[in-house]
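Below: a set of structures, written as C-alpha cells.
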Structure P
Amino acid sequence: MTSLLHISDTHFGTEQPPVMQAFETHVKAHGADLVLFSGDITQRARREQFALAQAFIKRIKDYGVPQVLSIPGNHDIPMYNLLARIFSPYGNYHRYIDSNLAPIFENDDALIIGLNTTHPARRKAGKVTSRQVEEVAERLQKCDPQKLRIVVAHQPFGSIVASDRRNLQIGARAALERWASSGLDLVMGGHIHLPYVLALSTQYAGLSKEIWGVQAGTTLSSRLRG
C-alpha cells in the first residue's frame, strides 16, 4: 500500500522553526512514499522564500521520501512585483520547485493528478477550466478502477464553514459532476488553513459517485485561522 503525506500552505517566509523541526522529525520517523504539497509554498513568491522551500523539499527526500508532488497556490505568484506577475508569474516556482505546474503520479495503487487552479489575473480565487475538467476526466477514465484516484488542487471544492464558501473553486460543480462519472475518489487541497474531510455529496446533490474532499491546514506557518 502506498503511503501519502499531505501538506499545504507552508508560506515560507512565515515558517515557525520549532514546527518545522517537529514535522521533519515525524518524516524521519515514519516516512512516506509520496508527499503531496498542495500550494502556497511561499508567502510572497520571492526567491529567498522559494530557496527555503527548495531546501525543505530536499531534506524531505534525504529522509527517504522518494518523491514530492507539488502544485502552486495563489501566494506562489508575485503579488507586488507587477512586472513579474504579468510576464513571469511562475518564474521562481519553475526555478526552485518544478517546471511542471500540473504533475501526475501513478503507481500500482493510485493515480494522483496535480491541477494548477491559480492565475495571475486572479488574486486568490481558484478556477477549474473546461479544458482541465475534460483532461482530468480522460485520464481518470483510462485508469484502472481498482486504483485510488485523486485530484490535488490548491483551493477547496467543499467547505465546512459557511464563510469559506467564497473560497471554493470557480466551476467546482461542473468539475465534480464530470469527475464523479469518471471515477474520482478524492480531491485534496489547502488554501483556507483548516483541515477536514468532507463528503462532497452533502454540498453537491446528485453526484453519481461519492467524492471526498480532504483539506490540509497550514503545515508550518504562523498564519493561523482565528
Structure Q
Amino acid sequence: MSAPLAPATPTGRTPILLHACCGPCSLEPVKYLRLEGFEPTICWTNPNIQPREEHDRRLGVLLSWARDVAGVDVIVAGDDRDGWERSVAPAAFDRERRCRACYALRLSEACRVAREHGFEFVSTTLAVSPYQLFDTCHEVLLATARASGLTPVWRDFRPHYPESVEDSRALHMYRQNYCGCRFSAAEAAVERQEARDLRKAAHAAERAGDTVLAASIRARIVARG
C-alpha cells in the first residue's frame, strides 16, 4: 500500500520530490518550481559521486544552502555504491550507456523515496546542466516515475544554467568540474586539456599572422562550450 499523499504545504504549494545532483544545480529548479506553485523537498541519492570525500563535500554544500538560504527540506536517501559498480561501472567510457544506467539507479531510488513519503510529483535537477544527456535523462525520469505510479515533472532548466553559475558563485558555493564518477572525471580532464591545446593553437596562429586559422580555432572552442 502506498503512503498517504503528502499534504499541501503551509504556503499552499503542491509538494514535489526533487532529486538533486548537487547544490549549485538546485538553485534554479527550486526557484522556478516554486514559481509554478510547487514546494520542493530535495532528495539526495548520488552513489555515482567519487571519491567519498567529494560526495560528502557536495552533500554538505547542498545541506548548508538548503538550510541557511533556501529553506528547503532534504531527505538523504540510500547511496547504493555496490549497485552502482554492478549496473553502471561496466559501461565505463560508453557514455550513453553509462549515464542511462546511472540516471536509472538514482531516479529509481528517488521515486522509491517519493512513494514512501507520499509524494505524487517527482523531478530532478539533472535537467539544469548542458553537460548532462538531456533526452536520455528525460526518458529515464518518465519511465521510472510512471513505473512507480508517480507524475514526472520534467522542465528544461538549461536556459537558466548561466543564472545557476552566477548565483552559486555569489553564494561562494563549491562548484565541481566533473559530473561525479571516475569515468566522468577522466573525460572532463581530457576535455580541459583539449581546450587548453586549442587556445594555445589559436594564440600561435595569431602570432603567425594567420587570422583566418585563429578565428576558425576560436570558433571550435566556442562550439565546445
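In this comparison of P, Q, the computed figure 45, 41, 34 for Cα extents along the principal axes in Å is attributed to P.
Looking across P, Q, the calculation of helix-only ellipticity at 222 nm (-39500 (n - 2.57) for each DSSP H run of 4 or more, over all residues; to 500) that yields -9000 traces back to P.
FYI, it's all coordinate maths here, none of it is from the lab. From a predicted model like this one, the values you see are computed outputs, not experimental measurements.
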